[in-house]
Structures are given as structure tokens and as C-alpha cells.
Structure 1
Amino acid sequence: MNPLSKTVVYDLEASEFPWEIAPGKSIQAWGFNNQLPGPVLRANAGDTMLIRLTNHLNEPTMIHWHGICLPASMDGTDAVQKPIEPGEVFEYRFVVKDAGTFWYHAHANETVQMERGMYGAIIVDGESDPVVDGERIFMIDDMKLDEHNEFTKPSWFMPRLVERHDGRQGNTLLLNGKEDLIIDVNGGQTERWRFINSSSARYFHLHLGGKSFKIIASDGGLLEHPLTVTEALITPGERIDIAVTFTEGESFVIESLAYNRMTFLNPNAKHLQPLERAKTRLTKAFIPDTLRTIEPLALQDAAINRTVKLSVGPSLKDGLSFLVNGKTHVDDKPVMVGELQVWEVVNSSLMDHPFHLHGFFFQVIEENGKAPAYRAWKDTYNLTPE
């Protein structure tokens, strides 16, 4: 235990409140502490986080701590926790062992509660984090609103079937709870931008108008080496941190390129936020060529312990159901602490689908016989159809 470790305490209140997503355009949001996204929860690696949640909603709720390695009893799902009823208070307590970008969100009646704004960022700082001139957190979300800025409900069979198959992809794209967020930056500076895809179904294909940037971290923290790219796919639940350097006089926008994940909906590009540049400033930033060492868990020819097959099957209730090994819910064989497991995960549906584990990181050994572009600790990964 680090002698400098401490207990960091936060109080969250879940409630309904009006939220302006653009000038003159407001919604009835559900969220934490009357803000959207909820407050950023921050600690140092090794600290204990104690979060008290008071539920002022008219229905039960609970919080899942997406990406945090923690005891199952604190994971915030109905498999391990009794939902927090209206008026009740529940305390979550866990150690944040790993530095990185994480997030929290409602895990009860998720389609409704998350879309209305019940999510926020968790930042765990580490001693080896690179030096930058500034940091920004960008939480990506979308909402499905009608002409009165109220949340829509699929009523006919086909719209309901499309949402069951594709996920509920909204027509209103938000960055940090706003449609018209203005970003001020300075020439000559290098900033760390932490992107969190908190939408339920939107694949965000990050593009900075062709400008190059460095991916420095993924779900489980820093990569081994920065990776210079001009675009990056961020699936629902996934995070990436990038280092981006601004030069005097340049101009670009943050946008999402079209990405075809084989759904009923046609992919299209989305322009997001322009940047406003102030005067040039001196930089203190330093992004080293080696960020950390990640030892491989297994080789590409390692023996497979189990196969996890994702598929789609007919449902009398909703038309379609997503299945894991042929069932809607699977009680699989347990994994023992300290045991190395090598899983073959197969997507036999006809569309891309994110794969997420609670409470653990994993390493991708190969995808369709090829090693990934970089080694990283992951908790969310996109699976293309086989």
C-alpha cells in the first residue's frame, strides 16, 4: 500500500432537472448533481474512493464503474447489488489501482437512464503520466429527441426492431452535454484529450480534419508507445487519450467520420466542435517515446480455454435478442483468481458489436489471425462480424 494513498469522498445525487443543450434548447435530463455529464471524480492510483449515492429519482437506480477493477459487490449491476430505491442512500467503496480514463453510469433501466444523462467521468492519475500543457475530457453522447425536444419512444414494430438490433442511436449528438461547445486552445501547446464514448450505440470515428495526433492511452491506461494517426474509432464504452499539438494560425474541427457497422441505419459523418485559438504560448509538454512496458499475457498460439459466441436470435417479446453462447444470459464456468484464461470471442451476428468485461482488463492477442496495432490493457473492444 502506498503510504501517500488516501480516501477520496464524493457525494452524488441522482435526480431529474432541466438542462440546456444549446441556446434556447432544453431537455428534461436525468443525471448527477444537476449537471450533464455528472461531476468528474478524480483520485490518484492507489487511493480509496468512497462515493455516496442518494436517489431522488422516481425509480430505482445504481451505478456501474466502467473499467475500474474492483470487487464484484461494488460493480453496480443487478447481478450483485439490490437496486437503490427512491429516497435511499448507498455507499460505494473501492480502491482505484490503475491510472487511466474511466467513467460511471446508471446500470438500471439503462436505455432510459443513460440516454437522459446519467453518466460522468472518472480520472485516475498516475506517477508516470506524461507532462502536458493542459487536459480536456470529452464525453460523447447522443439523444433521440422529437421536435419538442422530448425523448422519443419507438411505438411501431419496425422502429422497435431496429433499436433492438442496432441499439438506440440518437439524432442529437452531444459533447460534454452540449451541441455547441466552444473550445479555446493556444498555439504551441500540447494537450491531453481524454475521449469517452458514453453513447449506447454510436460508433465515434474521431477525425481532426486530417490533423495528426498521438494515441497515448486506451481503456486500461498508457500504451507502451505513442501511436501517431489521423483517425481513431471509439466504440460505445471505449476510451482513448490523445496528445494533440496546436500550431499558430491552423484551424480544424472535431468530427466523426462515417463508419459502417452493418446496421439498418446508414452511416454518416458528424461535424462537432470548432476550435477558437488564442495567443501562442510556450510549452512544457513532453511525450516520451516509451510510456510504459506492458508484458504480454500470452502468445498468439496459446491454448484456448473457452469460446464466447455472440449472435442474434428471434424473440417473441422484441423480435430480436442478442445471445451469448445461444442464450440471453449465461452462467458460465467461474474464473479463479490468478488463473490465465485465453478466450476465443466470436461475433456471428451481421453487425459490429462491442465486447466488454466488468471488473477486469484483458489483452487482445490477435484478431482474425493478426496481432493488434499496439499492445494495451482493454475492457471494451469492437468485434466485427466473422
Structure 2
Amino acid sequence: MKNLLVAITLTAFLFSCNNASDKGVFTVEGEIKSVPDQKVYLEELYFSDKEAEVIDTGVIKNGKFVVGGIAPEEGLYRLRLENGSNAYVFISQPGKIEFKADVANNQLSGYSFSGPANSSLKKLMRYTDSTGLIISNKDRLLGEFIKAGVSENDSTYMAISNEYKSMTDEYTKYAFAYADTAKYPVVAMFAATMAPVEIGKFEKPLSGLATRFPKHKGVAGALTFIKERAAQQSQAIPQADTKPLVGKPAPDFTMNDVNGKSFSLNQLRGKYVLIDFWASWCVPCREENPNVVAAFNQYKDKNFTVLGVSLDKNKEDWVAAIATDGLAWQHISDLKQWNSAAVPLYGIDGIPYNVLIDPQGKIIATDLRASALQNKLKEVLQ
């Protein structure tokens, strides 16, 4: 499910720090089945804008390897194979960590790390896998209903939608409760930030962890990061009356596309255009994307298109989300998140948000979600 993927991805950037001291030295002794000889990278993961950092490189010979690093406190790390997409997340502990895996098995049962913290992490991830699969299936089914034009008032749609909401709410409760009771700080941080909610709601559980683990710099760093991001979003919210009104010209703007070439809204003059403000990290945006895809596919041959405007910061995440969600239209971004030039220009106080303009560039509707988008396009294009 997109929202789960986005929430779990967020937890992968846990804050930690390096130290020249021998305290916290650890080694990972690995044995992997069904893998050819190749390099393996040990990466440290951060809860910030900092990218994963390679701290050691080993060579797999006959399925065996050894890598190591220094972790003055419990931190989150990842083993990544040179060839293929296999990567394994684990929690550091002083001394030797035993790792066993079979690359032919992509499930949780296909690998293991020694240590009680890693056992706790795996218990949490088992819940994610089992419950997440059920929720994902419901999410997929709702997307198929939307694509088929089923009304949100349809009894079957409403029943599945209610089940979906109930399960995601329960998932959030479980994640926060696990964070409150987890013995290990990184496991607790992982749980606290895996819930499919807006970033500001992570502040309360992380504040609790800062009280429980006052000496853990990673917890303090994670809390600071969340507070700063929530504050940035809050400060970026403009007054409601700054939103362009229906019947008024849509403000033109220019940003770079995924290839680094500049593109302007006015280049689409002569078409009906849905300006879709979104981001790869935005859970509701990713949930709404199937509806936008369905609308685009249905009306793209009727003088209609979509202009995706992302509030991302990381280009790789942005481009990957476009491919994953199948967003086959023009995309642009200045990669400044809430400091994007589009935010004050269109009075954006939250995403997803969209603006529908006519061939003359005038706004004919705003904030069209789910069936409202389908109904409005049917009205103006059929």
C-alpha cells in the first residue's frame, strides 16, 4: 500500500552519530545463500535529509563476508548488495552480529540478524507485512472502483472504504503503542514513525521517547527533525484568501522537469489542464494518484492533460514515485518542498491540491478529489 510504503520509508532515515572511539565497534558476519560473489555495502541510515552513508564495503566470497563499523549508541543500518535490489535493515549492537539470508527468499523469513533488538524489530515488521498486505489489497480494490467510475456512495465501495479506514486507524494505534513499550530506542523510533499519518503527529510519540531515552542522541535528533519539519509546513501555510479564485487566470510559473529542462504552465495553453500539487512523501497524495491516473487515461484524448507539480526535495524520490504510480504526464518541481514558489502563488495549505483550468488559462475548479474530479471532467469534457 502506498501510504504504508511511504511511512515505512520515512522510518529508514533514523538519526545517529559517528565517533572515533572504540566504544560501539561492531562487526557483521554474514552468510548468504544463492548469491554470486560481489560487493556488499554497510550503510548508516539517518532520520534527516542526509542520504544513507556507506561506512564499510566488503566482498562476498562463496556466500560469506564480514563488514563493520562504530556505533557509539544504538543505530539503524543497512546491508545492500552490489547486484540486485536486496537490502537488509538491522540495529547495531557492540560486538559480533550474525546475519544469515537467502536471496531467493524476499520475505521476512528469508533473513535474520542476531540480537534482541533485531528480534524486536522483526516482530514489528511481521505485523507490518501481514496487516499491510490486507490493507494494501483493500486500497487496490478501492482504486479499481474509482477507475471504473463507481460512486463513493455505492454500498460496496463504502463498506470497503470503512474497513480500510478502520484498519489504518488500528495500524496507527499499534505503531504508537509499540513505540511506547519497546525496550530498544531505535525499535521505538521505527515504530513511532511508521504510522500512515502526517508528519506533525510523530511529535507526541517521539517526545515520549525522548523522556524514556534521555541519553540517546538519535531520539533527540529525530524529535528535533520532526519539530522543524512540522514548523516549516505550518509557517508555509498562507491565508485562505490568497488562493486564486474560480474564474480568475491561473498564475503562470516555470520550473524544471525531471530532465532538468525548464517548463512553464503557459506551454499547455489551449488545453484543459489539471495542475496537480503533490509529493512523493505525501501519503494522501499517493492514495489519490490512482484516481488522477484514471481521469488522465479517460480524457487525455479530449484536449485534457495533467501537470504534476511536486513539493519534493529529493529528486530521486520524486522520479521514483512518478514511475511507481504510473504518472504518465508532464512533471515539474523546484525541489524546495514547502518553500516551493508554487506554495504562495497558489495559496497551498496542504496537499494533495489541484486546480483545473480551461484552454484560456482560467480556473474553473479547485481541490477536486475522488469522484468530484471525475464528475467535473465529465461535465466539461463530455
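Every read-out reported here was derived from the displayed coordinates using simple, explicitly stated rules and does not represent laboratory data. Since this is a predicted model, take the numbers as computed values, not measurements. Cβ atoms are built from the backbone, for glycine too; each structure is taken alone.
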- Item | When percent of Cα pairs over 40 Å apart is computed for each of 1, 2, the largest belongs to | 2
- helix-only ellipticity at 222 nm (-39500 (n - 2.57) for each DSSP H run of 4 or more, over all residues; to 500) derived as -13000 - corresponding label from 1, 2: 2
- Identify which of structures 1, 2 gives the largest calculated value of distance in nm of label points 7 Å out along Cα→Cβ at positions 100 and 140. 2
- Consider the structures 1, 2: one of them gives 0.30 for FRET efficiency 1/(1 + (r/R0)^6) of positions 228 and 300 (r between Cβ atoms, R0 = 35 Å, to 0.05) as calculated from the coordinates. Say which. 2
